[in-house]
Structure 1
Amino acid sequence: MTAEGLETEKKYDVDAGTTVPDLAAIPGVGRAGEPREAQLEAVYFDTEDQVLAARRITLRRRAGGTDAGWHVKLPPGPATAEGPGPRQEIHAPLGQADVVPAKLLAHLHAYLRGSDPVPVARLNTRRITHALYGDDGVHLADLLDDTVEAELLRRAGQQQADQKLQWREWELELVHGKPELFTAAAEVLAAAGARPSAHESKLRRALGESLPETRAADAGAKQPGGGKPDKKRPASAVVSEYLDGQIDEMLANDARVRLEEPDAVHAMRSAARRMRSALGVYRKLYGGGAVGRLRDELKWLGRILGTPRDAEVMQDRLRTSLGKLPPGEGADEVKQRIERELGTRLDAGYRRTLEVLLTDRYFRLLDDLEDFRDHPPVRPSAAPARKAARKLVGKSAKRLRRAHKSALRVKNGPGERPDIGHRDATAHETALHQVRKDAKRLRHAAETMDPVFGRRAARLAKAAHKQQKILGDHHDGVVARIFLGKLAGGPDLPEPVAAAYGSLLKREEKSAAKAEAKYRKAHRKSRKLIRRGLA
């Protein structure tokens, strides 16, 4: 069994003889509890080249204290004026000393990328805990007074003897208190001799010279969005920032997919699609064949993720329709058949996805995406962001307009004359699906340039997204009709069963017509905006 939580703490360096001050003197603290002492032994795990430490991730197995077990700590969130950002911490029972629990590994595979974690350090800690309570008795925080002895177990794959360090530190860790407590406590702790720690964690302090350089994208320096558009940034830097956000999304949802959490496949697939669209639109900013290779691999991953995702979407869609069928044997049999067929597709798709997420090909894709983000092969003649974006986004907008006209021609025949009538339903549905894909491409192209164009890019992305979403519902209906048609085409179906399938098919036909009407309305409303692009 695993548990999750958020940990928010601030660390201080103190000398061996420093006395803990009167903690009740901290503004907002009513009293301090009696000190509690515990002996902790923690073994920390990482790869031989310490890829987890480079990403500010901690994996340890700790015995002693109130939270004995395996722990994974993910990188902290953005710091605020009141104090450090929280860290997600996942726990699992002690289990075996050298076997990392599978549910913790699920959070690490995207970073380990096929490497095995090994013991790198052992820390023995004498911990004295001082609980801080408010005047109302609420447990605000704990001051942890730790005396630490650290021993390095491996360095560059070799056993290291006599690699021991000792130090003392304090941690002020929030329980039910608010981050403002860090500010309130600062003066009292500083007066006692505490200094803000130069080390983020005990492990990083223990590793010392062997500590790998923190990756730039994992250093915690990312700034929240929402500022004024920056008109002077190069286009490649804006694209790299966009890719960075989508890589973060992919890595965050990697664990959620492995743990089969709701909507995780959709979120991970969306991140892959956004990157593929952005790279397609802005490919001329870069030299070499890197963009093409990345887009091919992102397409491959999207196809793998698409199998379980499409089954999920159809399952949800048809469950709604099935719930509206009149009760009876026909409805019951159709429901069982649909649930069985889609359940089989979903299970098979998920199994295949989980297999792929452990392959060298997938891990190479993650490496290549991060390498492209960190070292983009930018052409020396690349234009400034505003000029380049106007041109490239304009091409995507033109592409969408052409797709719309093509779909109209297929529906109405030559000359776009509505009186000629319906010509080829399948071709029209295919043409509308192309409109959807081009709307999605324009949306992602505009989203990418939000830091440069601000509200204008956001409005364009929103308009394209609306068309994409409507036509997405239309396409889901087309796929559902094909699926239902195959099931309804079976030999010798009983009349009630055939009638139930017929009712579902009619419902999907009406839904498609409704979606197409909504799309035409959305197209008319956004026609001028899309024609302008970012001009």
Structure 2
Amino acid sequence: MEKGRVLLLSAGAVVALAVVSILSLEAQGVGEAQANAAARADVVKIDAMKALGALELPPVTFLHDKHTAAVEKAGKDCKACHLEKDGKLVVKFMREKDTTATEVKTIYHKNCIGCHTDLAGKGQKTGPLDGDCRSCHDAKSKIVSAKQPAGFNNALHFRHTETKEIPSGLKSESGEVQKDNCDRCHHEYNKETKKTFYAKGKEGSCRVCHLEKPSKDVSSMAQASHASCVNCHLSLAKAGKKETGPVQCAGCHSKEAQDKIAAKNKEAVAKAPEGAKLIRRGQPDLTILSIDKPAEGMKPLAMSPAVFNHKAHEKNVDTCRSCHHKELKACNKCHTLQGSKEGGFVQLEQAMHRATAKQSCIGCHNTKKADPKCAGCHDQMKLRKNPAQAECKKCHIGGKLSVPAEPGSMPAYWNMKPEEKAAAAATLLKDRPEKADMFTLEDIPEKVVIKSMVNEYEASEMPHRKIVLKLAENIKDSKMSGVFHADPGTLCQACHHNGQPGAKKPPKCVNCHGKPFDDKQPGRPGLKAAYHGQCMGCHKSMALKKPLNTDCVGCHKERKK
């Protein structure tokens, strides 16, 4: 978190919301700012009134942090433009809620232009005055927003739950402050009392209730996050805390700030004690992903349940929403065997295996394959619609589980308690490999001479063993690679794609790729195309700078005539 000063913190409650106020711009006018600020992280489009009817003029381009500096210089804080309710700042400008378009328009013009007029009367340089409509309502603003999306990932959540600066507001029966401070952020809404309350054990994602747009009783995600976070940071600053958190737009939405936050997150996770959970509360480290009880008359699938290491995955994803959606429910609660309305009628099998969905198991694994260290092999491999049965068993680990079966059906996994699933997963994972295997050095040829097509150039001498060892080095610390590269011949199949697992002597390229191209097999490139496509494609995917695709002598020596 960033160290902030009280006055600067006080001006940040609106942080990039479309309802930000137009404050006095003491340093320079808006027109001058537009000419000098090409790209900024604090650009805000004030267009909130469109929810009350069609806009008469284009939205206002507002520079929040620049106004913040002007407010601070004038010796004011955010209460100059924001009301205070129950000790907290209201996000909306000079009002608690929207009323009519006429009233909101009057509030903006009376306060913004009025402030500018007062400053102009004192001989100070300020923003647009009455009648300068197009100075604010500029449809062709020269300012470009450089605002980066801000989020609250697992590591940042961990830093907030572990800090002593944000204690719980609740006490135990003995009067001691509770250890967990979840109540400081998580809450549910009581429609009868129209107030929020903390429900222990029901903490979930903020996005379950706070959607992109506000509703009658619920603020939008942007409004809720800024009101909650910035007010908390303000209170920390007033209490004289060392770590307070960012409040200005650039503090969260600039690339520079996000890089600093990411570095601190990484440092915090590295220092976390063994066994620390980044975000989960009351969930087992291990479980099995199984089907829910089938509907009446429906037969359950015959596939064994997939074993899932929750703890191992937690540190390899940014947020819980990398897998879960808005609600942090078990997958099979919405994605049933037959599909349900709650799950968008996406069946459980599809939700787990759809290759194009980032939140599915296979889809997420595919994004990991896109890393240059892995892409050199995986980009060259054809996706199989029906993978071999042995591949399925790497997740769906077989084994004898003492699970009661219902008459005429498979074991009733839906009757297992969480602790029983955790114990079963631990048992099944005992034999799962964690490190990728490979052949011994003696079994890996040091060099391979490609001389099948010697013509203009000499035979190409490929440092075969060096390449294999480099690929092995790239995946040595990946536990996912350990599971899926357990067979020593797996690495070989990237190039020798028709080779059999475990075979030390895979077939040669010429065995399948004819010389020249066979027009009777249009889907199979000729030998020259196969060599160049495989090698050059791998180099491109791994972002290798040398040899270039056009540098023939980088691989082949010119043949002497």
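Taking FRET efficiency 1/(1 + (r/R0)^6) of positions 205 and 293 (r between Cβ atoms, R0 = 30 Å, to 0.05) from the coordinates of each of 1, 2, which one would give 0.70? Let's see the in-between values first.
Values: 1: 0.15; 2: 0.70.
Computed on structure 2.
One of 1, 2 was used to compute Cα Rg over 2.2 N^0.38 Å, and the answer was 1.25. Which one was it?
On the way: 1: 1.20; 2: 1.25.
Matching structure: 2.
If we compute distance in nm of label points 7 Å out along Cα→Cβ at positions 277 and 525 for structures 1, 2, which one ends up with the highest value? Display every interim value, and only then the final one.
Details: 1: 1.8; 2: 4.9.
Sorting by distance in nm of label points 7 Å out along Cα→Cβ at positions 277 and 525 in descending order puts 2 first.
From which structure (1, 2) was mean count of other Cβ atoms within 10 Å over residues 165-172 calculated, if the value obtained is 13.4? Can you show the working numbers first?
Numbers: 1: 18.6; 2: 13.4.
Going label by label, the one that fits is 2.
Give the label, chosen from 1, 2, of the structure having the highest value of distance in nm of label points 7 Å out along Cα→Cβ at positions 53 and 445. Each step should come with its number before you reach the end.
Details: 1: 4.6; 2: 8.1.
That would be structure 2.
Which one of 1, 2 has helix-only ellipticity at 222 nm (-39500 (n - 2.57) for each DSSP H run of 4 or more, over all residues; to 500), as calculated from the coordinates, equal to -17500? List each step's numbers first, then the result.
On the way: 1: -17500; 2: -8500.
Going through each structure in turn, the value belongs to 1.
No lab work stands behind these numbers, since they all come straight from the coordinates. Fair warning: this is a prediction, and the values are worked out from it, not measured in the lab. Cβ atoms are built from the backbone, for glycine too; each structure is taken alone.
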